[in-house]
Structure I
């Protein structure tokens, strides 16, 4: 029986997802989804068939663009079932959405900012605003080895809120490091204890439906290119209308004010989303968001979710089965070893027959030679990576002792000197048009490291330290 036949025998539901087969070989969907040719054609036809101008005017071309932007905004709210209860603010990306919350949230003395240790750096960065305004900052730990929220510890921290102050709890619906899906029930659990909630949904919504009638976070950050590949340069902050009056912008810009005076040194901020959309929107790209949403609706989120779950289950099982000749495991998977409450992001490291870590940078280089696209590094999620590898505060300080020029590759060298710990990993992520051929190709690539060592696979052949265009990404 072939691998594909065995796969279908275990996952017969996969056969019903054939419309997603596009012939792409790509394993970095947590970094970005792949777009469909039809999206580009439809967007090009739209732009080619109309004269669109800067929407900050009442002339015909501006009015036409305003209508196109507002149709896209309405499509976003409808897709997430947030009509009437949420305001959609267009941003450059999910990070831009998170920064709007960071700078506008009423942090202050006596208030708290609580983060799950499993957060993207664009969420971690909010702590700088919170601390500057005198709020207390805490991190809720993760369990090991599954990297799930430590519920007793989290509950204890949530119970510390002073209900008379502004308190914000932030967590990802799905980890961009481990693929863990953190329970959305945490939203209501936090609200009952006096917290508002920021949900980072960037890694979750590409393969899962988020219904804002069922769960009601105060703030939700999404990135559209991670959902359907095109356009880039457009993200969104969904703000619960009940939370909107509490936000205070620290500045104003073109497009965000109804009135501003130089001599009076006063301004009147525009209401709703207009007060948060600084300057001129990426107005030529925003209509493509509506096109992308229609693309997802045509396929069906349940179809996408089913395919990704089937492929992820197969991938994990095949990787865990890999053994060296001495029966030592070849691969370590960070996070859950099943598809229970986890998505299609699988982060791993390879080890030699003696249990020594193989350099993930060399693995990436070899994968590239085989035309396999994956991602390596810490994925802008230091908390999950530090927890997974057992890195300590002392390890972090040893790295920082290298000075302001510390980089991830240098930190990796420091950690290898401190007992062979890893400071990065290999991430394979599945999504919209992943197929069995993609997964099987990676499994065969991984199997090729049986009985391999650092000496036999060779060293990294490019100078990461001096290659400034290569950065650790999300």
Structure II
């Protein structure tokens, strides 16, 4: 046993050369102080490696999520583009229908575009409900990676005043002036035009109309009258600028015209546009304010009892705005005049017909709509010449589309609900059927182009 102990001691003895070897000999006490150094070194190394690994994993997960978000954003974008392209297809079909004399003004499929697009953009359940076929048995229906569509109906800008027409010919500018005069006519708007605007500018109806027209038209004369000048002191404002004196790009630029403050815009902003023709389309009217103004401007007798009573006037304007719901279609100016002359008689005559429009009219009569049945009847005689100066009738020229694409996120909670909201892209656009695209590949270029597109 002693021999083994001696061998063990010999093997574990530190060795050196000469005196330096003796100096390095550590005592048992010194050796006990250095115990655990290797363990600490290993723990430090593990901690560093763990930190680096965690950071690398975190960065990798962030990059993976960001890449998935970019991928889904791109998919949602192209789904929205697909919805806008399908909307263009619906609009072009509508143009074909409008060119058929027997169907012009009678069929408006753009009002049902959201239902039409379900077959191409909806989820499997929506496709099945829309066309009766499953996406698993029919190719080309539904969207494989998400959903898309349009928000509600495809609306129009034809029922608004195109302020850009103030920069056209003198005759056209007069039409816009007449429309603005009619829009601001009513006594109920007196407080707006008797008080200063938000910047302290004194305005009345005539000055407000002139300010809007002069901001857009290209000359330096007030309402194109010789010997006058446009002087609205834009350069003296806290943030000075100059009048556009040219076509404006968006309707929001009208807010730069004198007098157009938030109070004014909340009342009249919905009546303006920068797209389409210079006359309001009677077949698309929906703004009761503008309708009432047109009725005042086109009335044969300015002293008619309906015009003298704002309540009756706006009640009649409301009937005109709802005429489409009653089955009425204004394909000609004469149709509008006949309806306003006696709405009750016009709807009653239509209710006796065996057609979809007749069914709508019959439902309106049965519902007892005020102004059509019972009580005081609303009616007004219009002058066709005056009406034709500011309005037209027929197929729509412009269409406003709000197309969207949506992608559901893959991450789920424990209960199966989505961890993140879906990615949605919306494209707002305006289609003008009279504009000829400049980059058509094959002549002749078909009429119709997007004059406004904005992605949100």
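Values in this text are rule-based calculations from the coordinates and carry no lab data. What you see is a predicted model; the values in this text were computed from it and never measured.
Taking Kirkwood radius over Cα pairs in Å, for residues 310-397 alone as the criterion, the top structure among I, II is I, with the largest value.
Among candidates I, II, the computation of relative contact order in percent (Cα under 8 Å, 6 or more apart) that gave 17 used structure II. Comparing Cα Rg over 2.2 N^0.38 Å across I, II, which is largest? Once Cα Rg over 2.2 N^0.38 Å is worked out for each structure, II has the highest. Using volume of the Cα convex hull per residue in Å³, for residues 286-437 alone as the calculated read-out, with 162 as its value, let me know the right label among I, II. Source structure: I. When helix-only ellipticity at 222 nm (-39500 (n - 2.57) for each DSSP H run of 4 or more, over all residues; to 500) is computed across structures I, II, the figure -13500 traces back to II.
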